[in-house]
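In structure tokens below, several structures.
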Structure 1
Amino acid sequence: MIPVVKSPKDYQAYRISPQDTNRLAIVFDPATADASLTVCVEIFDEGGKTPPNRHQIAVEMFFILKGEGLASCDGKMVPIRAGDSLLVPPTGIHEIKNTGHGRLYALCFMVPNEDFVELIRSGTPVELDEEDLKVLYRSDALVSC
């Protein structure tokens with residue numbers, strides 16, 4: 001199999017529900033990966049959060065790219081910030097909230113897919129804006145000399 005390479009300009013982004021304060025940009029899905037997994041970048045507006053949710057069989061992992069927040073799983077709350085990883089076991093009721101200034105960005109992996117990418121795509125397509133692309137291309141971390 002030839003490796004699949006994508007860049008942020010290739011990602012499709014969605015807001016699952018109109019009132020949501022987070023968006024998901026799909027990086028890889030089961031069709032692209034030829035495996036039951038979903039990889040996406042979750043972008044939380046300032047003060048944004050996920051609704052409490054759980055997965056029957058899937059494990060979900062978040063790697064925080066930028067920002068800070070608060071994660072909860074089955075009532076246990078932990079602060080999260082850039083560089084942190086969070087692993088949510090199957091059936092864990094969880095949510096993530098952006099508590100920082102500016103947006104919170106998290107790379108999210110779900111294995112198996114458990115209809116996650118289908119849920120994301122059932123939402124409203126949205127565009128990644130200039131701020132999102134700066135973070136995803138890491139140009140926000142470049143220092144001018």
Structure 2
Amino acid sequence: MMNVNDIMALLPHRYPMLLVDRVLEVESGKRILGYKNISFNEEVFAGHFPGAPIFPGVLIIEAMAQISGILGFVTTGQKADDGMLYLFAGIDRVRFKQPVVPGDQLMLTSEVEAVKRNLWRFRTTAVVDGQTACEATLLCAYQEREKFE
């Protein structure tokens with residue numbers, strides 16, 4: 001299990017863009033399970049949407065990418081501070097099945113489908129109360145950070 005401090009030791013993300021609160025299970029090179037608690041206090045709800053707060057789909061995908069990045073870093077034995085990043089290379093087969101609202105706990109899973117050179121493919125899901133909210137296949141490029149500085 002990893003708490004938020006363990007997660008921040010791996011990922012470069014910080015508030016308000018850190019979208020994984022806890023990792024419950026991780027099997028290096030295979031799969032990971034974690035979650036994000038959706039709170040009404042999050043800044044995004046000031047504008048998305050007033051009177052009908054819905055957690056944006058792009059942030060659900062970002063949360064799925066972050067849980068995948070944690071799995072990748074655990075698998076490689078590295079972290080963002082080692083000068084590497086996982087960047088989106090593609091998003092396939094995205095399906096949004098139900099809205100995510102304040103009070104929900106977004107359970108995030110990711111499984112490594114394939115790794116070819118520095119391109120990783122993850123099968124991801126986001127589930128609330130046993131019901132799939134979103135699923136997607138994410139392609140991530142494992143790259144050196146200095147290319148972007």
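Coordinate-derived values only; no laboratory data. Predicted model, so just to flag it, every value in this text is computed and none were measured. Cβ atoms are built from the backbone, for glycine too; each structure is taken alone.
Summary table
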{"item": "Identity of the structure behind -2500 (criterion: helix-only ellipticity at 222 nm (-39500 (n - 2.57) for each DSSP H run of 4 or more, over all residues; to 500), calculated), options 1, 2", "result": "1"}
{"item": "Relative contact order in percent (Cα under 8 Å, 6 or more apart) derived as 30 - corresponding label from 1, 2", "result": "1"}
{"item": "Label whose coordinates, when distance in nm of label points 7 Å out along Cα→Cβ at positions 37 and 85 is calculated, return 3.0 (choices 1, 2)", "result": "2"}
{"item": "For mean projected area of the Cα convex hull in nm², for residues 13-76 alone computed as 4.5, the structure of 1, 2 it came from", "result": "2"}
{"item": "Structure (1, 2) behind the derived value 35 of percent of Cα pairs over 19 Å apart, for residues 29-108 alone", "result": "1"}
